[in-house]
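As structure tokens, here come the structures.
Laboratory data are not the source of any read-out in this text; all were calculated from the coordinates shown. Here the structure is a predicted model, which is why all the values come from computation and not from measurement. Cβ atoms are built from the backbone, for glycine too; each structure is taken alone.
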Structure I
Amino acid sequence: MKLQKLLIFLFYLYFNAFTLTAQSSKSSQIDVLNYHVYLAPSFSKNYIEGNVSIKFSTSTQTEKVVFDSGDLIVTKLEGTHAIDFMQKGKKTIISLAQTDTNIHEIKLFYHGHPKKGLVFFDNAQKLYSVFFTSDWMICNDTPDDRATLKLDLLIPKEVVSVASGVLKDAVPVGNKISYSWHQDYETPTYTYGFAIGSFNKSADNYNGKPLKYFAEDYTSAEIEKIFQYTRDMMSFFEEKSGISFPQEEYSQVLMGHHYQEMSGFAILKKSYGQLVLQDSTETNLLSHELAHQWWGNLITCKNWNHFWLNEGFATFMSAAYNEYRFGPEKYQENIDSYLKVYDKIKSKGKDKSLVFKDWSNPSGDDRNLVYFKGAYVLHLLRKELGEVSFWKGIKYYAQTYCGQSVTTKDFQLAMEISSKKSLDSFFKKWVY
């Protein structure tokens, strides 16, 4: 990767990775089954008003449960077993009546001016979500709790929405439209998201599944060219994982200034489209975000201390796709750029285990490690095991832990079982 492109990639990394810095690793006493969110944004005020119904189970009888709520202000609580609520810091604490069931459903009404989690635009009816899901919907914001989602967005008729799941309905309400998105596939809350705006469009399909492309300031022909390899990428990741694309459709949106994978769609910086139009092989970010639909969304790190299992994998798989589509020189160019970033960190004495003791306040070097050292270590593991054993192991890992949250030990065990080889020395040297 040329220096200029590397810097662009690092720029992307900064915006994508910084969003997790304030989310601590935690375990939860609850298991959310479904969220039903209603959201009405006010674009002129950078304000949202909404409510969320949360159906969840508890492992034992409990008097209180805690949800993440960012800076949102809760005004009302409903629920058969719900007694009262209080807010403390960025948490909402619900008091529950003692019952003989461990299944509960509550409804919280709220409003707020999110400082993060949503990107509003000055004097424009458009916005999109970026991580920090609990800053726009109250939820159990931890990567090891998966749930289905219904998301209702009430927005002006002049704009449209793109969101996680499948659009089930669009109903006029006065001078607005209520879009109803349903995701029947369980994913962690950090993967939930949406985008609202005015877009030019293009479309394709892969094995009968719609592929939808949205962009600001690009023609339909340009959009088609920018996303020309999406079908090919999807086929490649299906083959390497042994798992069909899990969602009913996939959308990609060029807008704003972030890069963000979400469940069933991706946000890509608007100017990135120009880079792809100038060089059709510059597809790393397209493939990186799509790879997350398997490595990150389908198989998720159990907590953020194992974040490299999301980002290192997606970064490596983008290079692997480049090798498949554009040849081994392109792959090696990517690997060399990853190593260059890693070597620079080592030269400063900042090298660390890929399994962090605490990811609550990572540095820029820490973020680079999970992406670039993580990808480089997977490259070294590929050399260690050889082509057949490595890719057999990647497929075994994906199929064994499909729909689950994992730790690095799970990944190591999967590769050892598949290859019938101890990898203790390799993981001690390069991972731990």
Structure II
Amino acid sequence: MRLLIIGEHSSELSSAAKMAMDRGAKVAFAPSIESGLASLRKGDGADLLMIDVRLDVKALITALEDERIAAPVVACGVKTDADAAVAAIRAGAKEYVPLPPDADLIAAILEAVVEETSDMIAVDPAMKKVIALADQIAASEASILITGESGVGKEVIAKYVHSKSKREAKPFISINCAAIPENLLESELFGHEKGAFTGAVARRIGKFEEANGGTLLLDEISEMDIRLQAKLLRVLQERVVDRVGGSKPVKVDIRIIATSNRDLKQEVKNKTFREDLFFRLNVVNLDIPPLRQRPSDIVALAKHFAKKYAALNGVDERALSEGAQRAIASSAWPGNVRELENAVHRAVLLAQGDEIEAEAIRLPDGEPMKRASDAADAETMVGRTVAQVEQDLILQTLDHCLGNRTHAANILGISIRTLRNKLKQYTEDGVAVPAPGAERAAG
């Protein structure tokens, strides 16, 4: 990962830099906020910013937001500067690192910021199949389209592919096409020259140039306006970008990975996505199944997240109890891995005792998680008539009672006469009805 430290050189900051480099980070220094921003505009890039708390942390975070530079910020300062630490967190810093730095704390922050490939937890055959294909094509230069529902881990797979590729040592740059307004996305992708439009106060390198030599992830590409898709197609074909307001094209050497939670084939039919761009991106498709279709991964992921967030929050690591594991395995997880991760993080903070119990696995509002069977039942009923649902319920209850109609009627809360009339109607309609069971012997 790339760490940019903003502040005047000091022995404490140098120690933090050395600790980060010992853990594989590439470290750069900038003496001031403006010089740090200038470095980012040039395309040097950073995965994490560490700023001396004596500088204006809020001004840095505001500038990053205004210029849509996505990089988390941590503040650092001497241990006795408690007021400055509180102010930095309130200003938007993700963490505060006391100086002199602690090696374990530096390591934990670096691991939290960057999704390491060790986060690739896959024990279910359905997911192992996807990983095997990713391994097979990672070393190639082929463009990849990663598809799947929201929260399944599309960006994690993209980072995994990059880490296994020949471009591993080069930048991995991600841009969320759905999160940036349409009129600004072109500048974000291709960059702009000073004065190209109102607010363009300096030259800005776009994501294509920032990713030069490495991998560019176009997240949720289906949200890109079709007019901008044409310019993107040219870049993919010719490997040159035209900055907004620029006079000459700039060559780039990148690998493209795109993601979508929509069916791009259908978007092509709907004329909202260019067919030629779809074929250019979809050289290889990695389709990630939702969590409900890879049940063996659920508990394995939960255990991983429990360990991860115990370390990150500085609390004792606790195992998931058997009850908690059953609750997790039986929940619906419509938000997929992202929802599971948030729930386990919450459970790590709320749990009491030696283990994380089922009671700690809750929705943000405190309600218990919805069981997968409940969600499946709801999906099964949608679009069907009351009579169809009633018929299934009666026949399934009768089958459960081994044909004993008296017992089935009691469970259903209807009279035996009503049940017999229903079954007579089903038989006349050609529906197979379980043979009468032990009710005759019973009385």
Structure III
Amino acid sequence: MKKTVKRSNKPHDGLKILFADDEPSIREVMQLELERMGHEATICPDGLTAAAALERNSYDCVLVDLDMPGLNGIQVIERAKELAPETEAVVLTGKSSLDTAIAALRQGAFDYLTKPCKLVELESLLSRIAQKRELTNQYRALKQRLARIEGKMNLVGSNEAMERVRQLIAKVAPTRSTVLILGETGTGKELVARALHEQSLCADKPFVPVNCGALPEALIESELFGHRKGAFTGADDHRVGLFEVAHGGSLFLDEIGELPKAMQAKLLRVLESGEIRRIGDNESRQIDVRVICATHRNLAEMVEDGDFREDLMYRINTFEIQVPPLRLRTDDIPELAEHLYRRFRPAVSAFQQLFTSEAVELLKAHSWPGNVRELANVVEHATILCDAPPISVEHLPRSFNARGVRMPDLGPVSLRDLEMHAILQSLDRHDGNKAVAAEELGVSLKTLYNKLNQAQEFDRKSA
């Protein structure tokens, strides 16, 4: 083989390669050269040893000599494709006949090289395999993004708190630091994570969101790290984990506070080592992923209660971004509502009035416990009812103003009077149904009865 001194300028594109050849001199050269190219190589002296290695670990590429004792290169490729169909294969052969090449390609080989091959040719071929792997991961990431259409919009609003969020994003996005995004449910934490990725140096790489709270505990490790076929009951196919899908890009771990303690330890090891191990593999593989985390929970309190690892909390909280709730940025509500309306009806004129002033005031008066997600639901509901803008009060949901409305100015009143005012309003909204009113007020039915009895007793004594 002809050696070259060219160095790979994309170390993060390195492949995990299984090389098998019965010639010791070639094995020695390939051990050195594959590592020089930035790849991780497992070297085997024959086909049987290569097949045994495939049983223990998964590889991005198998590079095999066609003629070997025990099992030939075609048989090794067959076994590799059986265990992990997405593994790419390259055949080295001293026979340059077309029949040999066709036989290898029919078994799923990516390409073939004739001996003696030039290392520059091999390096170019492996680079193409790495590019294909990257495109495959980007395709998987795109499918993930399309499956999560909710929240796909820009950061909207000119509120001071949101401007602060934008400034923090601009500061930390070009770095490789792990970011922790805090905020109530529905405030748009994923949008902040997406903005971080799009302003980062790896914006052209995958952005992979995963909701830790939505994954069944028994499947979390497989989803994040992948598994080999047959690694456990139900593992009928080879699976690439989301860390590998996000290779070179960003992995967004939403609701990190819901991660079980056992997985917290494994995540910490990955963040510290930069290595993952698929379930069923005996060896680890390097990954290059920028991790962004988010939660609506208080991690410090969880640490005190023993529900979250303190070392993991410090590891993911290198840089913190707090997303404000909608009730603290009510001046952004008109702009947000119009943005959401245009998302549901993109063909609407840019100059058309979308909401009446009365509807806007009612939207601004609401306390929005569900934040932007609740606002999106309200606007979608109104858009369905309203055939053409502007949306008026009658198009808004009947119940959306039932919870958390700001109290009118009643002048100097006692706390007891304010409490009773809220109770009576709730009972009036629900036609005297005390059970529904109690649920809306956030108290037990017994507490509501006690409050009403106390009011009656007070009125009786005051009479």
Value 93, 56, 40 of Cα extents along the principal axes in Å was derived from the coordinates of, among I, II, III, structure II
Calculated from one of I, II, III, semi-axes √(5λ) of the Cα gyration tensor in Å, for residues 187-362 alone reads 37, 20, 15, and the structure in question is III
Matching 3.5 (distance in nm of label points 7 Å out along Cα→Cβ at positions 91 and 179, computed) against labels I, II, III points to structure I
